[in-house]
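Since every read-out is calculated from the coordinates, none of them should be taken as a lab result. Just so you know, these numbers come straight off a predicted model, no measurement behind them. Cβ atoms are built from the backbone, for glycine too; each structure is taken alone.
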Structure 1
Amino acid sequence: MSHYPYFTHFLPQLQVNNFEHLLQQLSWKIGATTSLDMTWVYAQLMHFEKQSSSAIGGGVVIPHLKSTPLTTPVSLLTTLKSPIEMESDDGRPIDICALILSPENDGNLHLQRLSRITRLLRDEELCQTLRTQETDESLRAVFQDLNPVRIAA
């Protein structure tokens, strides 16, 4: 768990039209960087989203799932160029998305990752910093520079 909540992939300033388009783009990125089929990833994310919204408020959404073909966790942080409307408790449009995919046999580790990332992205100051980053490198640097106390579980 020591490498979490750090993300394995970053997509800064992504331009999407709506939440479905966002999930399509994330699924494509995951399909291009893992052994997972992008169509399957998209279908699974949409299925779970229809059951329960992954929006946590503050302009943040955290879709997540477990997958048998995965052998290592994958996490993708995306900031959006323009916020998109999505149902959330606070009604705020979404402009930060953290996608978490875990191996099916990860058990509680998936929930621990989800919990850590959720706590981290509830920090409004951090989210404001993330929204201003324009490159993969600058997003990655934000997490490398975090105080360890801030990211503790």
Structure 2
Amino acid sequence: MSRLSRRQFVLLNLQDQTLAIDTRRVINVMPLYVLHRSGQLRPPCVGNVEYRDQAVPVLDVSLLASGVPSKQALSTRVIVVRGADEIPLGLEAEGVTEIVKVAEQDIVVERASLPGNLDVEAVFHNQGKKVYVLDLERLARMDNVRHCLMAMS
């Protein structure tokens, strides 16, 4: 019996779309209350979280994509990921409640852009819905995200 190669993804919501982050890039998922908000940062930067004695900048995915801040709900979380050059970056996102396993052959490499110039590196289907895998390398290199990283250093 052969084993199918599978990858895991953290799912999150952006308006009516489902996005995914490959768990190989996820460092930690934190509740929203650990976010230290700062009104002095330029959007989409919203503050920082402490992770291993380091201030990690956090940007709001919804604010970046649509100009509308994430809803303050129990399912809104901060996902700390390895961004470009392995530098930690926090993503405030809605609907972070599920991790899915997807067979490699069900993941289609597809370059696309979502609202706010969020780049997609692949897609798959989950429960009949198309799921977009965020390209974290490109996300971390966007001008307003780099500004957020520099403001926190």
Query raised in the report: 1, 2: which one has mean count of other Cβ atoms within 10 Å over residues 23-30, as calculated, at 16.2?
Result: 2
Report summary line: Computing semi-axes √(5λ) of the Cα gyration tensor in Å for each of 1, 2, the value 26, 16, 15 comes from structure 2
Report summary line: One of 1, 2 was used to calculate distance in nm of label points 7 Å out along Cα→Cβ at positions 79 and 111, yielding 3.3; that structure is 1
Query raised in the report: When distance in nm of label points 7 Å out along Cα→Cβ at positions 31 and 143 is calculated for each of the structures 1, 2, which structure yields the highest value?
Result: 2
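Here helix-only ellipticity at 222 nm (-39500 (n - 2.57) for each DSSP H run of 4 or more, over all residues; to 500) has been calculated and equals -12500, so which of 1, 2 was it run on?
The value was obtained from structure 1.
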